[in-house]
Structure P
């Protein structure tokens, strides 16, 4: 796959990921979110969330009303990609507003030909 094709696929996977959260499509999330995934958001908790913790939140309390990737830059390093984005959402977790603008850094790994996200760091911009 060419670098341009990889970037196109990764940009679509970024959108698919948040759409799967929005639709509570756990099967699709299982495909996208890799084993060992970690989510770091200091504004939410001092320690990173594990894949199991993040999937539990996506399944039970994280509600996205709308979202948009305002910018997205994708760096490729062989079978690893780093996606830097500016992301906005209208959302909540267990009735607490998470509506804001964020700077996201996502790390993707390609294993057996399939890209899966293995880490996300989120910082509030708004």
Structure Q
């Protein structure tokens, strides 16, 4: 994949994809855990996302409710990844460039599961 697209573009896509994933996890945690919780995972994601949310307060509209801001920012990052990044390589590669981060994660999960199945001799 790195021979088709420039490495700097792939790294920007990976960074934006990782930020998007962290913001989505923060939103999901906000659905089930209160803001003042002492749960370690929630505090970890709050510590990671707090600088992102503070820096993005200028572009976030005032009518967006505070618990929804992470999913709003994840949507903005999604729009950047889908529509802005293909500008650098041309819109003819828009279908091939989309979701490089997610494709690599899914292929990593598939190979891990297949290797475990082969190791446990389940006949796959």
Structure R
């Protein structure tokens, strides 16, 4: 199972990410933010993670492994993201989920700069 250290490494490798303090009220032992917006949180016990996503994108992730994901709603009306059972997703899928959550929360200029950087790096490879 992927743990906090691996999640931290994936999240902190993304541009302009900072780790915030634990959020006791939300039962989070770690949270990661971009431009002041939380995009990933690891819940107490370290066996579940919250990812901030648009509802449509969350449904695409959840459709692949319904038992691994649970939608999170505020007051039963506002979709907040997905709770992910870390024992039921692969490292590759978790990496994709964290990046998708970062893209959802990051300012467009940061996402565009990251994409441009990646594109130029891949063009330089033989």
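No value in this document is a laboratory result; all are computed from the given coordinates. Please read these numbers as outputs of a predicted model, since none were measured by experiment. Cβ atoms are built from the backbone, for glycine too; each structure is taken alone.
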| said: Once Kirkwood radius over Cα pairs in Å, for residues 40-87 alone is calculated for all of P, Q, R, which comes out largest? | reply: P
| field | Given -20500 for helix-only ellipticity at 222 nm (-39500 (n - 2.57) for each DSSP H run of 4 or more, over all residues; to 500), calculated: source structure among P, Q, R | value | Q
| Which of P, Q, R leads on percent of Cα pairs over 17 Å apart, for residues 8-55 alone, largest value | P
| request: For structures P, Q, R, calculate distance in nm of label points 7 Å out along Cα→Cβ at positions 16 and 32 and state which one comes out highest. | output: Q
